[in-house]
Structure P
């Protein structure tokens, strides 16, 4: 497992300032930001309703950078999408720590919502390793 230290989260305000300077931003009508964080409730309880009574104390988190880049590339090919930014943390994360930030900029709401859903789902299911630390 990746033993690196967690990273400092980006400034979403800075990300937005940066992408709005790009001439392609003139075609965009919407930006969406996803911020995934470490929660106390186990994934199995939230997703499958399986409650073994345990709580999460933190997690070990790592990712495959090449797979993340491939997912970003695929997202940029989607209709109406002009900007895609991703930041992923790594290492030992504590409750409340940021796991990821994803920013999508596009022309209309349905395109941006679809792109955000696609990218976050792809990252979570094919690019990362999350190991919950139970207390």
Structure Q
């Protein structure tokens, strides 16, 4: 089960990498088309950028917020040798929800759908952590 749980982290790393590439392409395109000055990148003041640049940048930033709690949770589960099918399934569900959240965020950016996916992913993450704490204490 350990390896399957680690694969959920690998999936998150791949997601972060894909978002980074999308963000970079959108930024370069905006700079090439003179929508953003190169000076804007000195301070990352993207106020004048188009929505695609901003959403990709925000989504990339989002990957270093709640998903970091997931990665730490996986490390703790592995450290205490608690990995099992339930943790793998919770991890896979969490990553699937993060993927869907990212797709919505960088495409339609439908706020209600994006928020619902974020909230459900948080509930899954909390379930992961609550289960970890309970197993640790028992």
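Values quoted throughout were computed directly from the atomic coordinates according to the rules given, and no laboratory measurement underlies them. Computed from a prediction, not measured in an experiment: that's the story for all the values here. Cβ atoms are built from the backbone, for glycine too; each structure is taken alone.
Numerical summary
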{"item": "When FRET efficiency 1/(1 + (r/R0)^6) of positions 83 and 107 (r between Cβ atoms, R0 = 41 Å, to 0.05) is computed for each of P, Q, the largest belongs to", "result": "P"}
{"item": "For -27000 (helix-only ellipticity at 222 nm (-39500 (n - 2.57) for each DSSP H run of 4 or more, over all residues; to 500), calculated) the corresponding structure among P, Q", "result": "Q"}
{"item": "Per relative contact order in percent (Cα under 8 Å, 6 or more apart), the highest-valued of structures P, Q", "result": "P"}
